[in-house]
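What follows draws every value from the coordinates through simple rules; no lab data is involved. Keep in mind it's a predicted model, so treat the numbers as computed, not measured. Cβ atoms are built from the backbone, for glycine too; each structure is taken alone.
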Structure P
């Protein structure tokens, strides 16, 4: 965890070698450039969300998770609130969902962000390859607009 908890934490995952699966990492890079110099914003981008991130999540004031979705219509952009996963232990050794990370943060650190959202972009292809499909490429302006509005709101609330 960083020494100072983030007012707004952006947590993105994806794989740039699996076509649309890399959109989360692309958006994290865009946000890092767009909000460069904002001390109260932190961006973490990796191939998957792991249990080690629960500390950062638990201590952030707000979290914006970003990922592609293979269940959504290709190119659809959705922003929804995320609640901690219900039930018992959620500790896994590999990939965690946004809800599982929130639950793990609550379990280990007795802390939750005040606001947590998940921004997803519907994937058309997660096959091996680079570059985005046409639907995801077309959705990038809307995703960037929504990401920017959400982060601005999180930084001012």
Structure Q
């Protein structure tokens, strides 16, 4: 199928350009999101084997990046990331910021308040609307700034 061949060629080009896996499974959206967020916020991507954080900013803050083409984001149930950026990727490639701030803010102000239970899952699924609400409540000083152009 020619479309699959085209996708594989595109992922090979992305692998070479950004040093990410870009595999044609659930990880592809995450890799795309990491690259788009890193470019938008001027972040340096970390080694892919890092389970808690995906990038670091110029101030040394470690950030976990989660992305989706849907209005939701995943948040880890185990170790809480220092900083967390969750985005929705729009069809035109632009990003809608769902949350940008300290991971502990989400844990303390939503997960613990709601007494969410892990149920053995690796990630919580949080709606974009919840994350946007929390994003408005999060301190500006705790946000990773968009890179100036």
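Taking distance in nm of label points 7 Å out along Cα→Cβ at positions 16 and 104 from the coordinates of each of P, Q, which one would give 2.4?
This value belongs to structure P.
Work out which structure the value 13.1 belongs to, where mean count of other Cβ atoms within 10 Å over residues 8-15 was derived from one of P, Q.
Going label by label, the one that fits is Q.
Given structures P, Q, which gives the highest value for Kirkwood radius over Cα pairs in Å?
Between P, Q, the highest calculated value is found for Q.
If you line up P, Q by relative contact order in percent (Cα under 8 Å, 6 or more apart), the top spot, with the largest value, goes to P.
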